[in-house]
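K.L.:
Some structures are shown below for you to check.
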Structure I
Amino acid sequence: MNLTVIGFFVVLLVFLTGCGASSSKKITPEAAQTNRLDWNMKTLVTAYQNSGITDSRWDEPATRALTEFARTRARTADLYEPWGEIIATNSEAAVDAGCDDPMVRYLYIKFSMSQTNTPKAFLDAFEDVQSKMQAGPYPPIRKFYASLRAFQQFTYTYGYGSNVDFTVGYQLFNDAISDLVAVLNDKTTPPEEIYDAVTEIVGQFPGNATKFQDYYDQIQKPLFANWPDEAISWLWKGQAYVELAWIYRGSGYADSITPEGEKGFEASLAVADKALNRAWELDPKDARIAVQMISVELGQGQGRDRMELWFNRAMKDDPNDYNACSAKLNYLQPKWYGSIDDMLEFGRECATNTAWGGAVPLVLVDAHYDIASEYTNETDQMNYWRQPDVWSDISSAYEQYSQNNPENDRYMAYYARYAYYAGQWKKLNELLPKVKPNYYYLFGGKDAFDQVVQLTKENVPQQ
């Protein structure tokens, strides 16, 4: 079925279900995914075709890059499809042919622009795209991400220091907020696209409770006006108030919390608790809600049984839920409600429980990383990885993971780095050929990687 026909049936479906925002209670997951793909095609490919910047010299690669990006946004790309490479290759080909379309250039910057460029060079490129996107005909969702990425690059380039002139940064962020409000007022936007956008923006809110609340209010008003009965709306509210709670609390020890901070912390968690329970009522199949409730329990401290209740609910909904396992691992840290033994016991369960999959086995690696970085003297941290029992855990976790994910280059690169830390030269010699150039940074860059290769040759007899 071609995309035009798909689009017709999606429009018909929306009309029959009330001409408003689609609801996860009214359509199947398959229909929701089709709707999301159709919407992304319209806001990317169709928007490009109507932009007035098309040209036969670059139309084909530009369309291919935009289509692949639409498929990744809609989660319809195949599991091991090299979507990043497809977008990078085609956006670069279009730009090289002279394409100045801001959406195509946005993809070029994200996926193809050489990492040897300075942060300022990336900022200049993102700002140029953002300016052209704001002035052009692309839909608000594309303007939102262009503004947000430019803002993120601004903060990466200059930081948040008091000596930074934040005039441009504030303008970029305010543009992102305005664009997002426009997105939220468009009832044809798929709920999952709404969730992705509001989740990204809340992570960029300032660490000041008053300003946080101001930005939150701008978003929550159109969100709940148009999606009041969507679980994702309440899930996001819960996430936002968890973030706000920790702003009130601060990152210090318990004795550093002010009475006002403690009051704000408790009040915010209470709001989050209520919102997330409402989300769960609307959709008890969304593991993300259960994961957020683990974060609420971390702050409220009502007991491990409550954490286990929400953890088990998450894993029942999604046995591959790495985020749920990470949240539980954090809960079990000595600084919260557990111990190093608890962390290792749970990590080993993640690596051996055959009912769980995905990246869950790597939680055991995370446990050792946290122990090495937070609970081991700095002078002993590198020696930590050379302990036989530690390497046994690391290798078993990665081997279990690789059985189900044999083509994941990123995790294999990390496996190689840990083999290097552990001085496991034979295994490292096996893994190094699988490390692609874009992961050399894990070893300190290409020169450092080449040194590791040479050192491995010196420690492993060559046949």
Structure II
Amino acid sequence: MEKDSSYLLGMEMPYSLEAEQSVLGAVLVEPSCLPELIDKLKPESFYRPQHRAIFTIMIRMFTSGEPVDFITLLEAAKEDEVFQNEQDAKVYFSHLTDIVPSVRNLGAYIDILLDKQLLRSLIATAGGILEEAKESGCEGKVLLDSAEQNIYDIRQGREAKGLVLIRDAIYETYDRLQKLSGPDRDKYAGLRTGYAALDAIINGFNRTDLILLAARPGMGKTSFALNIAANVALKQKKKVAVFSLEMSKEQITSRMLSSEARVESRLLRTGELGQSDWMRLAESAQILSAAPILIDDTAGVTVPEIKARLRRVRDLDLVIVDYLQLMSSGRRTDNRVQEVSEMTRNLKLMAKELNVPVMVLSQLSRATESRSEHRPMLSDLRESGSIEQDADLVMFLYRESYYATQEGKPAPEEDISECMVEKNRHGETGTVKLRWDGQFTRFYSLELFKSENG
């Protein structure tokens, strides 16, 4: 690809022969510097194929615990047929040891290699963009998103990995397990929702997961999502981005203030606030102002637009989108089911690319209304295409009191909401009962509600 792209732009690929030789020669002069190289460089950091092959051998020998010096490297190069014959290999390795100006300047040589690699990646990406732009029927928005994604991958050093050996995956898995077992495990464990019974089932929100929270209107799914956002941001000091396609940022903020300050949401709408209400609001406003919560209330936002905005956010921990059916794919289509399916797939890809959990709210079909038992089921998602298969975690909200009121039946004494975990790719399913307090738009764990309310 690099060759084709450079030809397309009428230029040669940039690289530094001297820097590549000096880096490899430094290992032959001082083998103890190899761990530093492995930590900062990859075989792709070298432009010349022979240099890539030599560095690959060094990595392999280091991983297996073999000593890396002139003799052992020469034998390995002979086995891998890096050179045409043994004499050529001896001459070249001798040249590598002679050319190193100073091992103490190894950091500078590494920087040169990384800079040249960056330039080559940019050239290759630019060439790919030109090729795509030449294709007939190419949509400008699609090309722009693709170009932005490629540039983002370069910046993050996340080029396509392709097939990897399981031993490499095992190393990464062990590293993650050690972090989860260490003193800083909270940094690597799933985000806690703030509802202990729910966290016990789902083990928190895991990175790269697409989490679906679905319910019929009036069940409180927006309030539940905002409660979780506040728990994550205030208690765990994690950064949360909220995309609200239905409510304005002022409405979102009012709900969060009502919930945190324990001031009736009705009073915030009417302005009929007493002195004690103002005092609680002021205190909660100060607390929320310091919370790492970002709000975007753009109507009809698309997944590429969300992704573009999130790429500029550092240290992101959770994304909430409210809600799926109000989103736009950015394409003209008469098949809404296919459009929603495409959006859920892209949301899952976004969660994986940004390495954060993405929680998406969704409306359920009217099928629940026609059943005598109104509790939602996974089949109620089917009209929305591939939501169920794309989501790692599917949760439903259901309140019996809502339907009792609608049907003129006596409402239960306690307004209990059921959070039904109907799909969990990482573990078990089950139902968690929560206490719904509508005046404050807040969900409580049953034990917490009883302790706070006597």
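Values quoted throughout were computed directly from the atomic coordinates according to the rules given, and no laboratory measurement underlies them. The model shown is predicted, which means the values in this text are computed figures rather than measured ones. Cβ atoms are built from the backbone, for glycine too; each structure is taken alone.
K.L.:
If Cα Rg over 2.2 N^0.38 Å, for residues 78-341 alone comes out at 1.43 when worked out from the coordinates, which of I, II was used?
P.N.:
II
K.L.:
Quick one: distance in nm of label points 7 Å out along Cα→Cβ at positions 150 and 390 came out at 4.6 when computed from one of I, II, so which one is it?
P.N.:
Going label by label, the one that fits is I.
K.L.:
Given -0.51, -0.98 as the derived value for log10 I(q)/I(0) by the Debye sum over Cα atoms at q = 0.07, 0.11 Å⁻¹, which of the supplied structures I, II does it correspond to?
P.N.:
Of the options listed, only II reproduces it.
K.L.:
While we're on this one: So helix-only ellipticity at 222 nm (-39500 (n - 2.57) for each DSSP H run of 4 or more, over all residues; to 500), computed for just one structure, reads -15500; which one of I, II is that?
P.N.:
Only one of I, II returns -15500 for helix-only ellipticity at 222 nm (-39500 (n - 2.57) for each DSSP H run of 4 or more, over all residues; to 500), namely II.
K.L.:
OK, next. Figure out for me which of the structures I, II the number 15.7, 49 belongs to, where Rg and Dmax of the Cα atoms in Å, for residues 302-445 alone was derived from the coordinates.
P.N.:
Structure of origin is I.
K.L.:
Another question, if that's okay. If we compute FRET efficiency 1/(1 + (r/R0)^6) of positions 350 and 398 (r between Cβ atoms, R0 = 30 Å, to 0.05) for structures I, II, which one ends up with the highest value?
P.N.:
Looking at the calculated values, the largest one is I.
K.L.:
When mean count of other Cβ atoms within 10 Å over residues 230-237 is computed for each of I, II, which one produces 25.0?
P.N.:
Corresponding structure: I.
K.L.:
If distance in nm of label points 7 Å out along Cα→Cβ at positions 254 and 310 is calculated from each of I, II, which structure is the one that comes out at 1.9?
P.N.:
Comparing all candidates, it corresponds to I.
K.L.:
Comparing FRET efficiency 1/(1 + (r/R0)^6) of positions 126 and 262 (r between Cβ atoms, R0 = 35 Å, to 0.05) across structures I, II, which is largest?
P.N.:
Answer by largest value of FRET efficiency 1/(1 + (r/R0)^6) of positions 126 and 262 (r between Cβ atoms, R0 = 35 Å, to 0.05): I.
K.L.:
Out of I, II, which has the highest value for relative contact order in percent (Cα under 8 Å, 6 or more apart)?
P.N.:
Looking at the calculated values, the largest one is II.
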